[in-house]
Structures are given as structure tokens and as C-alpha cells.
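Listed next: structures, encoded as C-alpha cells.
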Structure P
Amino acid sequence: MDSDEPLPLDPLPLDSWHRAQGARMVPFAGYEMPIQYEGIVAEHTWTREHAGLFDVSHMGQLLLSGEGLDAALEAILPIDLSTLKVGQQRYSLLLDENGGVLDDLMVSRWPDALYLVVNGATKWDDIATLREHLPDEITLQHLDEQALLALQGPKAADALARHVTGEHPLSALTFMKFGRYTLAGHAVTIARAGYTGEDGFEISLPASAAEDIATLLCGEPEVKPIGLGARDSLRLEAGLPLYGHDLSPETSPVEAGLVFGINKRRRTEGGFPGAGRINREIAEGTARKWVGLKIEGRLPAREGAEVFAGADLVGTVTSGGFSPTLGQPIAMAYVASAQAAPGTLLEVEVRGRRLAATVSPTPFVPHRYYRGS
């Protein structure tokens with residue numbers, strides 16, 4: 001095979017189901033994935049008002065176990081596992097020796113293991129990095145026979161609660177907590193989390209059960225299948241970074257505003273890749289910062305668009321599009337720290353035109369995570 005020839009795309013467990021629902025499929029992270037069913041704006045709005053079902057089975061699900069697991073993983077990730085209790089999950093980062101971001105991920109504490117969800121486009125590199133640096137006593141299992149579905153939106157809890165049973169009711173789950181449940185006769189793990197800014201759940205389930213469960217959930221009046229297009233516009237409004245666009249090995253967690261993922265004990269003790277650079281940047285600041293931009297007019301700025309302060313090039317857009325909720329273009333960009341304060345007036349070059357832009361706090365649309373009554 002010619003080395004320049006693209007590798008064949010893998011099908012998701014729900015591939016035929018998506019096509020039967022009328023999905024338009026596109027290549028993404030090595031898979032054929034649904035980008036839309038009836039239209040991105042309609043699906044975006046439906047999720048904001050009701051509940052959308054997203055297939056995120058391209059993500060990597062990993063299970064780590066073995067003696068000395070916490071210390072072994074803390075040598076690789078800047079996470080404080082001493083404060084992560086059973087049933088909790090937390091955001092973390094996989095960093096290179098220079099403190100650049102190799103991936104962002106979620107870590108959950110199971111009774112006898114740690115469960116990681118990593119990005120689909122980087123999962124094979126992540127697995128290789130973890131296996132290289134974890135000691136032999138630690139077992140890494142790739143849960144490649146598990147699918148992952150995300151049910152997101154203000155009506156998600158109502159729709160899901162009709163079909164799950166467990167030791168604790170679904171209403172007992174608050175944001176960033178998870179539990180074991182039975183759904184349509186299948187054992188599943190459900191976390192109250194997601195990447196839309198809305199309340200919602202991520203459901204890890206056997207791939208063989210994915211079609212039954214997707215059909216069951218989409219049979220509820222509140223639920224429709226939603227594609228990658230609306231997932232991206234929702235996460236953009238929520239001000240959430242996307243690896244490979246807003247985060248990369250050229251990005252440090254400090255300039256990306258992700259210091260919350262490195263708590264005080266780890267900053268003080270160090271002992272993780274890139275600790276020296278990260279602590280230096282926390283103390284001294286960075287030359288650039290990741291910011292939100294609200295753009296005048298209707299023309300969206302896409303990744304790679306240049307950002308100007310007068311005649312000076314001061315940054316680059318990393319994610320951008322039209323916000324259906326706000327009715328205007330929004331973007332996220334790295335800009336020089338001197339131009340990063342909210343309210344700063346800048347310009348973004350789109351199709352040879354300079355568009356007025358204002359540095360805006362993120363999220364653009366407030367998060368609606370469920371943290372309890």
C-alpha cells in the first residue's frame with residue numbers, strides 16, 4: 001500500500017443505525033461519523049431546549065489497575081488522586097516533558113481501578129505513552145468492546161430516568177459524579193457530564209447493546225439523534241477547548257487557562273512532565289492567552305484566521321463559527337497577553353476583510369450543569 005494513501009475508516013458500532021436515521025457521515029478521528037441528521041442549527045437548538053443523543057464511541061475508554069496505581073499515574077498526569085473519591089471524575093491533562101498538551105482527558109475512580117476517557121484522534125498515541133511510562137505492575141485495558149453515548153440537554157434526565165435502575169436513583173448523580181446502572185437490561189456506567197455545556201450524561205455500554213439503547217432513548221419524545229456539527233457549535237458556545245484545535249503540544253495549560261486541572265499539591269510537589277515550565281508560567285505569566293471573541297456581523301471566523309490590534313498581528317483563531325443561541329459569530333483564539341483583557345477591541349481577518357471583534361469572557365452561553373437542588 002502507498003504510504004500516502006489514507007488508512008481505511010473504522011465504522012462505529014452504530015454505523016448502520018446512523019445511516020438509517022438519515023445521517024450524513026464524514027471522516028473524523030479515523031471513523032465515519034454522523035455530522036448531521038436534519039441540520040446543524042435545528043439539532044443545536046433541539047439540544048438546548050430538549051435532549052440530544054450523541055454517539056462518541058470514537059473516544060478511547062481505558063481501565064488502569066494494579067498495585068501502586070495512584071503514584072504511577074501521578075508521575076504521568078498532573079492530577080491529585082488523593083482527593084478523587086470512588087464515584088467521582090475529574091478533568092486532567094497528558095503533557096510532554098516541555099509541558100505541552102498531548103491530550104486532555106477524564107479520570108474516574110472506580111472501586112478497584114481508574115477509568116480514563118481520552119480523545120478519539122489521540123487514543124492510540126495516548127495508549128502508547130501510558131504503556132511506555134507506567135510500571136509493569138500496572139495493567140492497562142483498552143475497553144474497545146464498549147460504546148459511549150452522550151445524552152445532553154435540559155430534558156436528558158427525564159428521558160433517561162424512565163429506563164434506568166440502580167442502587168441509587170439517577171437524580172442522586174450530580175455534575176462530575178458517576179454510578180453503575182442497568183439500562184434496557186444491560187449493565188452500564190453513567191456519568192453526569194458531557195461537552196455541550198448542558199446538563200447531561202455519558203453512558204458507557206457494551207457495543208453490542210448500542211443499537212437497542214439508542215433506539216430506546218430516541219423513542220422518547222424529548223430525544224433526537226444529534227451529529228458532530230451541533231456538538232461542535234454547542235461546545236464552542238460553552239467555551240470548551242477541542243484537542244487538535246485549541247490544544248496541542250505547542251500549547252501549555254497555563255496559556256490555555258487550564259490551571260484548574262493542576263491543583264495546589266501537584267504544583268507544589270511537581271513530579272509530573274513539564275512541571276518546571278508550568279510553575280514558571282504560573283508565577284511569571286505567558287506571552288499569549290486563550291480568549292473568547294465576539295465578532296460583529298454575520299460572517300464567522302474559522303480556525304487559522306488572524307487577529308489584529310490595529311496594524312499588529314496579535315493572535316490566531318483556534319475555533320470559530322456562528323452561534324445559533326447568540327445569533328452572531330463567536331470564536332476562541334490565542335492572542336498576546338497585552339490584548340487578552342475582556343472588552344479589548346480587536347479585528348479578525350476573514351476572506352480579506354477585517355471584522356470588528358471584542359474579547360469576551362467564556363462561556364459565551366452559561367453552563368447548566370446539575371450540581372444538586
Structure Q
Amino acid sequence: MEERVLVTKRDMAERAELLRSRGLAEPGGEDLVLGFFSDGKLVATGALVGNILQGIAVDREIEGEGAAAAVTSSLVKRAVERGMRRIFIYSKPQEAGRFQELGFTLLASASVESSGFAASLLEWGSEGISAWKRDAAVIAEDKPSMAGSVVVNCNPFTLGHRRLIEYASGACRWLYVLVVQEDRSLFPFDVRFRLVSEGTADLSNVTVVPGGPYVISSATFPTYFTRIRAGGDTEKITGLYAALDLEMFRKHVAPTLRIGSRFVGTEPFCPVTSVYNEMMKRILPAPGEDRHAVSVVEMPRFREEGVPVSASRVRDLIRERKMKDVEKLVPEVTWKWLNSEDAVPVLEKIRKSNSRH
């Protein structure tokens with residue numbers, strides 16, 4: 001087979017048709033698209049989206065002849081050449097073994113019975129889940145077991161986040177606040193992490209931890225960072241990714257940090273987070289042979305003048321230049337940062353953007 005990077009409209013149209021013939025959609029956001037040709041016909045394809053291998057398809061006529069392995073191996077090689085040390089791939093659960101034979105490690109599998117959707121997430125590379133677990137175990141070694149946890153994006157850190165963390169820290173011996181590390185939010189990760197760390201420094205039993213690639217990331221929950229419509233396949237796919245992220249949490253994150261409970265606020269606005277919260281209440285408390293059971297504690301979202309406080313509301317007020325209203329919704333540490341020179345480019349970016357995050 002002849003291998004080449006697909007760039008022309010004709011090549012991309014052929015690729016789209018091959019994907020459709022195998023029941024696949026174009027991933028979108030591709031950094032690299034490879035095509036494999038036999039006698040001038042596109043017979044296999046695959047793409048690199050960040051550090052995730054997606055859109056791998058093989059013509060039915062050559063299925064079983066090793067083409068999928070060739071596509072995967074070539075994409076891994078290209079990713080390594082770009083300096084990537086951790087690479088992810090999704091597969092159908094029944095096909096995960098094929099990728100394990102190529103050196104991938106199975107991280108988690110999930111299915112949503114109501115939709116019939118199922119997926120496995122696998123990983124390849126030297127900086128994988130084992131290295132993350134070793135680092136996380138060091139953080140947890142002198143902390144009490146059966147700790148509590150909160151997972152937050154804090155885009156930005158609001159009084160709602162602060163109240164949830166306060167409540168959770170008072171309800172358990174130790175609390176881990178895992179901040180989503182994926183840098184796809186309007187407030188950069190380093191800012192979000194610093195505001196949460198400084199804004200909870202007075203709580204003596206709280207440790208703020210970067211979420212890394214295994215807690216609500218592009219790999220574990222890509223649709224968290226996009227808009228979805230209620231109903232239809234997009235909502236079902238979001239449910240599947242939510243289930244996969246939660247399986248990662250109870251199989252890897254919770255046992256390593258010795259977490260026994262997860263605290264969450266109610267979600268009246270965001271459909272993605274609403275789906276995630278419902279899946280959380282179904283999945284985390286259920287024990288399994290290789291899965292850690294985690295209780296879920298949901299508390300009403302903090303309200304200001306009868307209206308639920310949310311980071312999206314803060315961003316909307318920034319867009320509307322209603323900074324006095326913003327001040328009522330955020331802790332002092334966030335308000336101080338919003339009035340600093342460092343905040344100027346972020347505020348301008350928010351005012352020019354309609355991004356969900």
C-alpha cells in the first residue's frame with residue numbers, strides 16, 4: 001500500500017466516503033490525516049487529533065489483512081515524531097484486543113444500555129497511567145483513606161465552587177479538589193489552578209491536584225468541551241463518554257487517591273454536565289470486580305439573589321461588561337485577579353468569544 005498525507009478536496013471526499021461506508025463520522029479537528037492506497041484507490045485511513053488516534057477505517061475488501069494495524073502503527077510513529085509520549089485510541093470493546101497486541105494498554109470500557117453504544121479507551125506511551133498512579137500515590141501516602149473528592153473546571157473560580165468545596169471539606173477527613181487540566185477553557189489552566197489553590201488555602205484538609213489526562217480530558221470526555229443538543233445521538237454519545245470518564249475515575253483515580261466519596265453541585269444550566277451528573281449517580285456507587293465503589297453526594301447549587309451561581313453566568317456578565325455584578329459572584333482571590341493586568345487579554349478573549357467554556 002502507498003501511504004500519503006491527505007490534503008486535497010478529492011482525497012478528503014474519498015476519505016469521508018470510506019468512513020461513512022464503515023459507519024463512522026469524520027472526527028473533526030484533525031491535525032493529520034493519513035491515507036493508504038492500492039492501485040490508486042483509498043483503502044484505509046486514520047487521523048491524529050491532538051494525541052488521540054481517530055477515524056481509523058479499512059475498506060471491507062482488505063479487512064483482516066493487517067491494514068488497521070498498519071494505519072495505527074504509522075499514526076503512532078507520526079505522533080512520536082511530533083514529540084508525543086502519551087497516545088490514546090478508542091475502539092469497540094470487542095476489538096480492544098487488536099490494539100493491545102500493538103502495545104496499547106486498556107484503560108477502561110463503558111457501555112450505555114439505553115443507547116446501545118459502547119467503547120474502550122486505550123493508551124500507548126512511556127508516560128502512561130502507571131506513571132500517573134505513582135505520582136498520585138505519593139500525594140496520598142500521608143493522607144487519610146476514604147477521602148472525599150470534588151472535580152471542578154473553575155472557569156473561573158466562583159462562590160459556588162467555594163461553597164461546594166467548603167461543604168465537602170467539612171463532611172470528610174480529607175478532600176481532594178481535582179482541577180480539569182485540559183487547556184480548552186477561556187481561563188487558562190495555570191490561572192484556574194492558582195485561583196482554586198489560593199481560594200481554598202484556609203481549608204486545612206484540602207489538597208488541590210491537577211486532573212491530568214485522566215480526569216475530564218479530551219481523551220476521557222471530549223464532548224465536555226463542545227455544545228450538544230438535547231436528544232438524539234449527540235446526547236447519547238455524550239452519555240457514553242461520561243460513562244467512560246467515570247469508569248476511569250472509579251477504576252484508577254479513586255483507588256490511587258483512596259477516595260470514598262465524590263461531591264457535586266446540582267446542574268440547572270449545562271446539558272453536558274447534567275448528563276454527566278446523572279451518569280455519576282448511576283455508575284460511581286456500583287462496585288465491580290476491578291472498580292472502586294464511590295458514594296455520590298449532591299448538594300444544591302449556591303444561589304445569589306435567588307439565581308444559581310455558575311461560571312458561565314460570570315463569563316456572560318464579563319461579556320456584558322457588568323463587572324459590579326461579577327464581584328458578587330466570585331471570591332476575593334478571583335475578583336483581585338480579574339482586576340489585574342494579567343486578566344486583560346483573558347477578559348478581551350471572553351468578550352469576543354461565544355465558547356461554551
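Readers should treat all values here as calculations from the given coordinates under stated rules, not as data from a laboratory. Since the model is a prediction, treat every value here as computed from it, not as a measurement. Cβ atoms are built from the backbone, for glycine too; each structure is taken alone.
Things worth noting here:
- Parent structure of the calculated result 2.0, given that distance in nm of label points 7 Å out along Cα→Cβ at positions 253 and 301 is the read-out and P, Q the choices: Q
- Winner on distance in nm of label points 7 Å out along Cα→Cβ at positions 149 and 349 once structures P, Q are ranked, highest first: P
- Among P, Q, structure where mean count of other Cβ atoms within 10 Å over residues 93-100 as derived comes to 18.8: P
- For 1.1 (distance in nm of label points 7 Å out along Cα→Cβ at positions 245 and 317, calculated) the corresponding structure among P, Q: P
- Origin of the value 18, 13, 10, where semi-axes √(5λ) of the Cα gyration tensor in Å, for residues 61-100 alone was derived from one of P, Q: P
- For helix-only ellipticity at 222 nm (-39500 (n - 2.57) for each DSSP H run of 4 or more, over all residues; to 500) computed as -11000, the structure of P, Q it came from: Q
- Relative contact order in percent (Cα under 8 Å, 6 or more apart) - structure with the largest value, from P, Q: P
- For the set P, Q, ranking by FRET efficiency 1/(1 + (r/R0)^6) of positions 293 and 325 (r between Cβ atoms, R0 = 25 Å, to 0.05) places P highest.
- Structure (P, Q) behind the derived value 2.0 of distance in nm of label points 7 Å out along Cα→Cβ at positions 21 and 45: P
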